[in-house]
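What follows is a group of structures, each given as structure tokens.
No value in this document is a laboratory result; all are computed from the given coordinates. Predicted model, so just to flag it, every value in this text is computed and none were measured. Cβ atoms are built from the backbone, for glycine too; each structure is taken alone.
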Structure P
Amino acid sequence: MAETIFDLQDVGLTVSKRTLLAHISFTVAPGEFVTITGPSGSGKSTLLLLLATLLTPTQGQILFSGRPQETYDKTAYRRLVSYCYQQPSLFGETVADNLAFPFQIRQEQVDHDRMVNALAEVNLPDDMLDKPITELSGGEKQRVALIRNLIFTPKVLLLDEITTGLDADSKDTVHQVINNFMKQGVTIITVTHDESELAAADRLITIAAGEMAVTA
């Protein structure tokens, strides 16, 4: 049997008698780039939240690296499976506060050089570390949120329409970062409507009305 990093087996989610997802079954191989697409409100982001353990299926099972998802410690799991929101969620006062966080939750010494190198990867200068998050543009916020997730390389990167609303330069920078992590073997699962991102996917999974419509 081929190795899988995700194996979804008849996964569904019902909340307050409303079915959001039903009969979702597919596998993802390590290092694969999978794109989830479909109409607005079809359940794409909900599926990503299930993979991130931010929601729990009410039907079926999700296996991660061959083990039931629920058998993992959630903190340990989320270090392996990193989720990036459509709207970047920054905290604290400065960029440095955000980039120090991955070190702090691992109880490791904050590595200033590593933070500076991370900024350089997304074309931001090192003096950006001291910049208040209230002064960042939308594109800068998204880039900071992305590299905060990637200072420690995850096994899986889940991206929920993270280029929506970005200017062309910011989009290109984000795509470059994603491509670099693909080359390192990181598995990427993204929700998008962006045509260039749809074209770059190894595989498309289409969700419509909470169910899988097409796989390609």
Structure Q
Amino acid sequence: MTQLPPLQCALEAIDQANQADPNQEQVGKDLLPKEYAYSLHMTRWLYDLEPEPSERMQIACRAQHIERWTMPRGDFPEGRKAYYEWRQACGRMHGRRAAEIMLACGYPKAECARVETILTKRELRKDEDTQLLEDVACMVFLERYFADFYEQNADYDREKWLRIVRRTWSKMSARGHEAALKLAEGMPAHLLALLQEALAESGK
């Protein structure tokens, strides 16, 4: 049996892992495993922001939420502090799984460690690859999940929503901001107004 090229091997292994997600998401006419669908959104936005991405970024974006359903939010206590602890634990798990898959596919240990670092986002704003991953993730959120998140949390007051939007914006680079503003043109009126108010008050 012919061995697959390392990149194809890694992406297929990540896809296989994410296709085991028991949760589902509607994408067009198809109902897909949720984290598999998410990984495809990540890949699409990666190529939109970076037309010729490196292999490590293709893998990192595909593995951004690898097997996240195995570490549900409900396993952690309520509250903001516990929420961030959950997010950090997820990042470590995603990084570890991506590195394991890459190593099995023939990537050097140093490259596996590099992708693991990117996925933990320890170097956000300092490392170009980590920043690109965050830009991609923010674009996926704004395009695919922001509207539903808003509806599911309709009891949040206006100030909390403004903080959420500003926090998302603050994590993005200038390239991400440009893409987000373009995307915002097609948002529902209430979400566009929220974005405009948040940016106006923050002086952006």
Structure R
Amino acid sequence: MALLKKKLTEVPDDAVVLSESEALEYEWKLIRGWKNPSDVWALNFAPGILGGLSAATGVFINHYYRKKLKLGRYGHFSTYLPIVVLPALSTVIFHRSFVQHAIILNPNICPVCIETRSCAIQGVLGIGYPTVIAPLAAFMFATRHYTYRLPSITEEPIAVLKLWKKLTMPISGRLALAFGVHMIAAIILTYKEMENLYTVQNKLIELEERLENSA
């Protein structure tokens, strides 16, 4: 049975009306049980791939600032959890909730709109968040453990900003490259997710037509 969205006046007498959550549950059950994995690979793996990109970027950024501020093992877990683990998990959750669910519930959604949404999520969580949080966390631990001489953020905020700029400039090119990779990955994978859904729906419609013709 193909899942279709229709106005109430167009619903056949024998149709089963589902709520939004029931429709999502039905579609995900269908996708996860699909016999040909290549038809639904993006729907199954895109959030994990994008989450992995966010984690990799977080590892790089966090390691860079920790090394520059000579933190060693100080605050190792305390910085990796919010800068690596949290963005990765958030990317998976947000992409599934705001991109995949939108595609599934509205197959005719504007491709550019949903790809833009996917890019925004990836840009904020994969690049923006760790770029802001990593230096702040490194500065905090460097001040606490006296591993690097830092100006006071309350008394000399301009000096702190200049130090951040000095430390960040050497990796600005790599950050720009990472941003581009995140955007390209988000666009391609989101397109493939829409393509996967169209494939599933078309095959279901073809199957229904064959069954009706053979009846």
Item to check | Of the structures P, Q, R, the one that 1.3 was derived from, the read-out being distance in nm of label points 7 Å out along Cα→Cβ at positions 101 and 133 | outcome: Q
Checklist entry - If helix-only ellipticity at 222 nm (-39500 (n - 2.57) for each DSSP H run of 4 or more, over all residues; to 500) is computed to be -9500, which of P, Q, R is the source? => result P
